[in-house]
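Pasting the structures in now, so scroll down.
Bear in mind that the values in this text are calculations on the coordinates, not laboratory data. What you are looking at is a predicted structure, and each value in this text was computed from that prediction instead of being measured.
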Structure P
Amino acid sequence: MASSLPEVALGGPQSNCTFHFLSRLDRYKTEKPYFFSGVLDKNQEARRSNLEYEIHNDITVVDLRGQEKLLSLGGHGFELLQHKPVVDLSAPSEEEMNKYLEDLAATVKDHLKVEAVLAYSFRFRREQSSRDNRDTESPIGTYSNQDTPILVPHTDQTREGGLRRARRHMNEQEIEKYLDGNWRIRIVNCWRPICGTADERPLAMCDFYSIDENDLQPADRASREYVGEIYYAHYNPMQKWYWISDQSPEEVLLFKNFDSKPRGEVPFMLHSAFVNSANLNQVQRRESLEAALIVISKD
């Protein structure tokens, strides 16, 4: 059952932080927000996106370090899991990444005591520098062409889009078995730093019960192969934000992006990287790895 994050966070240290929220534009009443991630001709580049953001500074983010054992995926929408990578995540090969994902899925399956866990994607992120050598021929989000931290509060799925996403990454046998309405399907992300602690551009979670439904704006994330749907967040001063400081490479932040049958549990989490005013002079830039998992359990 759901429980109160403010009670968990009572007395926790606070930081004043910066987020980029989706603007509340009249055009979004008639034109759905979207972003296209594929290759476009130069004369089409202006049509890549209609997203517009507004920057909000001095947002309070409460540190839950010391209270992390009180968190649960169901009650709060996120929790911290101890997990030592089975491979070296500095410049891993494709084979090593497959091994990492298999082990991570098995660990989460055992931890949550579920029927099956399917790992379907991963993304490396790094705070970029002009001196970085990036292999732009490699897919974005791979180790050789890392993506950047996203300062925009969002979810990776909507209530309507989650099952479509799960179907896209299942084989025919899995679709026939697990998408017949008798199973609970969750999409859970597993986020970790891979080089030192994650105090520069760390990840924050928004208390689900502090979100007004009008704060959520469905938006299309499109490519030539697939159109996914996510929520972007509009700013609301009632939103309550939390993070866990000093997260190590052997700690994985599990957080929910979709739940087909939440039944009183938190169904998804708004999340975002943020600029932490307490760490503006941090020397080591953030490097992180995030994996997306389909978690399947009996209804």
Structure Q
Amino acid sequence: MDLDIIHVQHPLTSIYTSEAEPCVLALGFFDGVHLGHQELINLAKRIAIQQDLKLAVMTFFPHPKQIIGNDQTPHTYITPLEQKAKIMQDLGVETLIVVNFDSAFAHLSPSGFIEDYLCGFNCKHAVAGFDFRYGHKGEGNMETLKIEGKRFFEVTEMNKFEIDHEKVSSTMLRNLIADGRFADIPSYLGTYFESQGTINFKDNQHVLVTLSETFPSPPPGVYLIEIQNEGNPYEGIAYQTMDESIQENWHLQFNDSFPLEGKKIHIKWKSESKMNLNQLTDKRARSISKVHAY
């Protein structure tokens, strides 16, 4: 099933909403689309099936912190929009509504958000997490959504999603990435963390890449990774020295020599390696057969 992606800008016009079909609408930013997000979307999906409604998701871009926060540092994304949309499609979402989060939208009142956006997209049942906030300064919450929205649609609130008594969140995943704890990530994300890079140099089994600044950056170190090339997986080592960390240059080393097509590369970060940088100074010694994941 194809995913219909609708990009909208505030103020919303009827060109976007005139053909909106009745739907169950899951609300959130969904960075990472981790297991908690997936549980929420699957909950919305079950309701959509029971009530014979379309399944839609409303998300926002860029991250609200880019607009309303004091931090001017460009925000990174565990799953950029294109990657997020692919996961949504795999989960069975039929319509993905991407709201451009700008200053005008940030000043929209909570009631304005309900009437313009939820009612505008023909929401019959809204589903969101217990901590979902909306409207100017985040004044709207799940309680106000239930009270103000009851004239128009039903509301289902999902409780905190925990694994081993710990809340699963995008912040948790960011902390794991920042600590290089990639082996722990699938327990919460459902898969390995994946980022993208640009190939700067290729020589047999050695590849030099610059990581995209769109994604959170791993700390300098040595890691077991996996890439896909022409549909085949290849495991290797990624490493970075401290003096290269400013340029975001990473060395990828593989046991096998194979042709890499194009300039872009997708990297799955699987675990930290017990191998240290000193063992990688001799090019002939760089072999993943010596890598043992934690």
Assign the value -3500, calculated as helix-only ellipticity at 222 nm (-39500 (n - 2.57) for each DSSP H run of 4 or more, over all residues; to 500), to the correct structure from P, Q. P
Using relative contact order in percent (Cα under 8 Å, 6 or more apart) for the comparison, can you identify which of P, Q gives the largest number? P
By the measure mean projected area of the Cα convex hull in nm², tell me the structure among P, Q with the highest figure. Q
